[in-house]
Structures are given as structure tokens and as C-alpha cells.
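Each structure below appears as C-alpha cells.
Just so it is clear, none of the values below were taken in a lab; they were calculated from the coordinates. In this text, all values refer to a predicted model and were calculated from it rather than measured experimentally. Cβ atoms are built from the backbone, for glycine too; each structure is taken alone.
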Structure 1
Amino acid sequence: MQAAWYESNGAAQDVLRVGEKPTPDAGPGEVRIRVVYSGVNPSDVKSRAGSRPVRDPYIVPHSDGSGIVDQVGPGVDTHRVGDRVWVWNAQYNRPHGTAAQFITLPAEQAVSLPQNISFEAGACLGIPALTAYRAVELADLEPGSTVLVIGGASAVGYYAAQMARARGARVITTVGSDEKAAFLHAAGFTDTVLYKKEPVAERVLALTDGQGVNAIIDMDFSTSAALVDEGVLASHGKFVCFGSNNRGSVPINYATWLPRSLSLHFFLVYLLTPAQRKRAIQGLQTLLEQGTLQHHIGPSFALADIVQAHQAVENGAFGNVIVNCQA
């Protein structure tokens with residue numbers, strides 16, 4: 001089969017290779033998937049660059065993808081052959097991800113892809129959509145509540161904004177450009193804050209008549225934590241975070257958090273508990289089947305052009321970058 005891989009960490013153009021690798025066979029409890037599209041996430045790019053040192057002979061990157069089950073191993077219902085699926089954690093704690101024509105995975109990591117969802121969209125679900133679902137769940141949003149989504153035009157942020165809206169919440173988002181603001185406005189999210197041009201706390205407080213928001217869904221704790229000191233998070237509010245540009249010590253002001261009974265929730269989508277994972281997958285499947293979610297597909301590349309795909313993510317491509325593994 002054709003696959004992409006790297007044998008050491010480094011720049012995309014220096015370490016990524018494309019060529020022939022053995023086609024795997026499904027083992028006990030596994031399915032083999034003919035990968036149609038592989039999703040490229042920032043975490044995949046950071047892993048290749050060095051955040052996760054290479055400890056195997058080679059790494060086939062990418063945790064997300066979509067395709068068709070073409071083989072099942074012992075113990076798996078043969079009726080699964082032919083299933084359209086999307087996958088999660090394909091390259092987490094294992095060397096062989098979705099940047100290949102075939103992949104084998106435990107059967108539960110291949111989730112049926114509703115017929116109304118394209119393979120392109122299916123390749124975007126694993127990390128972005130499950131992260132968004134868990135974040136909105138932790139935010140505990142009720143109809144009429146207000147949430148601030150940091151980076152509302154990002155892969156996770158766009159899904160989170162839609163999921164929050166589906167729960168009846170008012171959504172305010174931050175964005176980095178007029179183009180991204182226009183994208184969100186077209187999707188019905190008109191409360192946008194251009195964080196590079198406007199004071200975020202001041203704008204959010206103005207939009208909420210000084211009341212602040214009931215929850216913040218955040219992708220950079222090292223920057224966004226300061227919003228709490230500026231009064232953005234209302235009493236009993238929840239700060240939900242899944243990332244930080246500064247991964248070291250980030251101070252918080254205890255005297256600001258305690259009197260307002262604020263709560264802070266960190267989570268890593270790779271490490272959801274079985275119960276959390278089950279709820280997230282079932283909830284996401286319902287939203288997909290109902291047609292509630294729109295998907296922002298960004299640049300698409302052939303497998304042979306995986307270097308350009310990684311560079312596109314590094315350069316801040318707008319939308320989910322995907323790789324066609326059958327082209």
C-alpha cells in the first residue's frame with residue numbers, strides 16, 4: 001500500500017516520506033479500513049515536529065480519518081464489511097495512523113459514518129468534533145445562557161459554537177480576521193470580537209450588558225485566563241480549556257475566582273474515560289444524523305503531497321486540512 005511516514009522528528013520537508021509499506025491485516029477484534037481521507041490536525045504537525053519523540057522505526061501520522069471497512073478480524077461481525085466509518089485516536093500511542101491507503105484499528109474506534117455525511121467531513125470529526133462536544137458538555141450550557149468561544153472559526157471552535165447553539169445558548173466568539181468574522185456571520189454567529197483589533201473583555205461585557213458570560217470555551221489558557229480578572233466570566237461560570245500556547249506555569253488570581261464560585265475544567269480528548277467517550281460519540285452521531293452541524297473543509301491534498309498538507313496547517317490554513325489517500 002501507499003503510505004506516508006517519518007522516521008525522525010523535524011521539518012515536514014525534511015522528514016516526511018511517501019512510498020510502499022506492507023498492507024496490514026485485521027487482527028482479533030480489529031477492522032481494516034480503506035482510508036479515503038485522512039485529517040491533519042495541529043497536534044499531528046506538532047508531533048512530527050518533535051512534541052512526541054519518535055520511538056518506533058517509523059510513524060504513519062494522523063489520528064483522524066474516514067473510509068470503508070474492507071476486512072474484519074476474528075471476533076468482529078462480518079456485517080461490518082462495507083461500513084462507511086470515521087475513526088478516533090488512530091495514531092495515539094501507536095505508530096500507524098491514517099496517512100495511508102489502509103489502517104487496522106480496534107473495531108470500536110471505527111464509528112459508522114451517517115449516509116448524509118461526506119468522507120471529507122468524516123475525516124474532520126475525531127479530534128475537533130469530539131473535543132468540541134466534551135467542551136460544551138463541561139460548560140453545562142442551558143437555554144438562554146451565554147458562552148464565549150475563543151477562536152470560533154477554528155476547527156474545534158466552529159463545532160463548539162454550533163453545538164452550544166443547538167443547546168439554546170447565545171454564542172459570542174473571538175476571531176483573528178475580518179474573513180473569519182464574515183465566515184461566522186454567514187453561519188449565523190453575529191456576535192464576533194476581532195481580538196487583534198478590539199479589547200476582548202470590553203467588547204464581551206458590552207455585548208452582555210456588563211453581566212459577562214456563563215462559560216468560556218478556550219484553546220489558549222495562557223492568554224485567556226486574564227479575561228477572568230477582567231470580569232468576563234459571570235458568577236458560577238465555567239472555564240473549559242483544552243489547550244495553552246504556554247505549557248508551563250500560568251498564574252490565576254485566587255481572589256478573583258473564589259468569590260465568584262468559578263470553576264476550571266481541563267481535559268484532553270485523547271484521554272476521555274470510556275463513559276465520556278461513549279456520550280460524546282453518541283451525542284455527535286445524533287447531531288450528524290439530524291444535520292445540525294456544518295463542516296468547514298479546508299485545503300485538500302493528495303497523499304503524495306503530504307508535505308504541503310503539513311505546511312498548510314503550520315501556516316494557519318482556514319478550515320480542516322485533509323489528505324486524499326486514494327488519489
Structure 2
Amino acid sequence: MKNLFAVVVTYNRADFLQNLLESFSRLSTRPDRIVVVDNASDDHTADVVARAVAAGGVPIHYERLSANVGGSGGFSRGVELALGAGAEWLWLMDDDVEVLPGAVEALDKFTPDYSCMIGRRYDAAGKPFFWQHHFVEALGVFLPVTGDVFRKSDVFRTNVGNFEGMLIKASLARSIGLPDPRFFITWDDLIYGWLAAQQTPVVYVNAFVIKKVRAQRQVDLGVRHLNDSSDLSRRYVMRNRGHVAQYLRVYGKYNRFGFGAGTALTYLKEIVRLVLVERRLKGTGALWQGWRESRGILADSNWLPMPPVPPATAGDQG
């Protein structure tokens with residue numbers, strides 16, 4: 001891969017970020033540059049980045065934002081910076097993962113055939129992390145795909161993305177636009193992958209390239225895993241369905257009644273998460289707040305999708 005840029009978004013997780021940056025330094029084939037977008041952290045994130053820069057190795061572009069714009073806003077800015085600097089491939093990831101030895105080589109063998117892919121991950125305990133989903137447009141929800149998706153092939157066709165190691169070609173990113181900062185958190189990566197899938201195959205590949213470092217409580221339901229969450233996330237899970245519906249409308253795939261059923265399923269999933277994973281019911285208020293906000297987004301007749309990104313000029317690159 002030529003001009004591979006890793007785009008990392010971080011917020012008050014300096015120690016996780018340090019671990020991630022150190023894992024990049026251990027790669028035999030490294031990205032050409034790392035773009036770190038700091039969502040106005042007030043911990044020692046800047047010191048961690050400064051030490052990494054001083055240590056040499058992969059060049060790092062660090063930008064500290066003046067306010068926390070969420071993961072989606074951070075990735076929107078990070079992709080913008082990478083494209084402006086001449087990236088040809090973008091490797092998008094949160095700060096609480098680490099990259100595994102051989103990761104770049106493992107992904108590179110799929111790049112002649114695919115422009116958007118997600119590699120496999122281990123969880124914090126070193127076990128394969130369940131991530132195989134398909135976005136059901138009629139319902140506006142992503143559902144798990146059960147079984148061994150790699151039984152017959154090292155490539156599984158999907159239509160969603162994930163910002164824990166999603167690799168995307170710059171020309172495709174320009175075509176679908178920057179990640180939408182209006183999501184703030186949740187749904188942003190899934191929809192970014194879905195937008196890519198409207199133009200080209202998006203694939204989940206049988207190569208372990210990432211390890212999740214931050215441990216999470218979870219429950220294995222057989223057909224899917226449920227992780228713990230937060231009231232903020234619960235609110236945005238429901239709120240951002242307004243944006244999901246608007247994107248479906250743009251592509252002529254919005255079904256009012258099906259989407260309503262999908263919203264009910266989303267609410268039910270979050271209740272199950274509260275009961276089985278977090279063992280409480282406090283948090284339902286955040287779900288209702290998010291649902292009310294989603295109605296306003298859905299009713300916005302001036303809503304527009306993210307525009308394509310024009311080609312970089314020589315003055316943009318640096």
C-alpha cells in the first residue's frame with residue numbers, strides 16, 4: 001500500500017494511546033504517517049504524543065481540537081487531514097486498540113481487489129472478537145450473521161464499517177465524503193461502511209490485525225454479543241436513527257413502517273443490554289430523550305448528506 005495513513009481519534013485515554021503508538025512502532029511494515037486527532041483531552045495525551053514524536057519512527061501529525069466533537073467529528077477531521085496530506089489509503093481506528101505484527105502485510109494482499117475492508121480483531125482477553133454484521137435497509141438496523149463466515153473463503157461480503165481498523169482507499173473516501181460529524185458517537189462507522197458499499201464491495205477479511213485493549217463487560221447471547229454501554233451512548237443510539245433514516249431516504253431505501261419496526265428493535269436491544277449486561281434499568285430516560293431528538297432530525301427537510309471531497313491540490317499536501 002502506497003501512502004498509508006493511520007487515522008486515530010483519542011479522548012482522555014492517554015495510556016491507551018501510548019500503547020497503540022508503541023504497537024505501530026513494532027510493525028515490520030508501518031504506515032507512512034499517523035494522524036492523531038485529540039478531542040480536547042485534559043489528561044497527558046499531548047505528552048504521550050510528544051514523546052512518540054521525539055522517539056522518531058512513523059511521522060505523526062497531531063491536532064488537538066478546541067472542543068470534544070465525538071468520535072464521528074474526530075474521524076471526520078482526521079480523514080480530512082489525511083486526504084489533504086496526500087494519503088492513498090486510510091486506516092481508521094480508535095485509541096483503545098493495538099495493531100498486531102504483520103497487520104499491514106495481511107491487509108495489503110486484499111487491496112488489489114477491494115477498496116474497503118475490515119480485518120479481524122481479538123478482544124482484551126485474546127479471544128476472537130465477534131464482529132460480523134449486515135445492515136438490513138428495510139429495518140434500518142444491522143443484524144448479526146451467525147456461523148463461520150470464513151468457512152469457504154477468506155473474504156466475507158458485508159455492508160457496514162467499523163472504526164476499529166477499517167481500511168479504505170482515499171479515492172473512495174473522497175467519493176462518499178468525510179465521516180458525518182453530526183452522529184457525534186454511534187452509527188457513524190456503520191453508515192460510513194454502508195455508504196462505501198453503495199459504490200463498491202465492502203469486505204470483512206480473515207486476517208487478525210487488531211487487538212482490543214480496553215476490557216468491556218459483555219454477555220454472549222449465542223447469535224451476538226452485547227457489551228456494556230453508557231447513558232450518552234444510549235441516547236445517541238436512538239437519536240442517530242434520524243440521520244440513518246435520512247441517509248436511507250437519499251438512496252431511495254427508506255421504508256417508514258420497516259424503519260419504525262427497526263427503531264422498536266433497537267430500543268428493545270438496549271433494554272436487554274441494560275438488564276443482562278449492566279443489571280439495571282436506569283438509563284431508559286436516555287433512550288427516550290434520544291428518540292425524541294431523532295424525530296426532529298427526521299423532520300428536517302433541509303438535511304443533506306456529507307458532500308464528496310474534491311481532489312487535493314499540491315498546496316494541501318505536507
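A few notes on this one:
- Computed 24.4 for mean count of other Cβ atoms within 10 Å over residues 95-102 - originating structure among 1, 2: 1
- Of structures 1, 2, the largest value of Rg/Rh (Cα atoms, Kirkwood Rh) belongs to 1.
- At a computed -7000 (helix-only ellipticity at 222 nm (-39500 (n - 2.57) for each DSSP H run of 4 or more, over all residues; to 500)), which of 1, 2: 1
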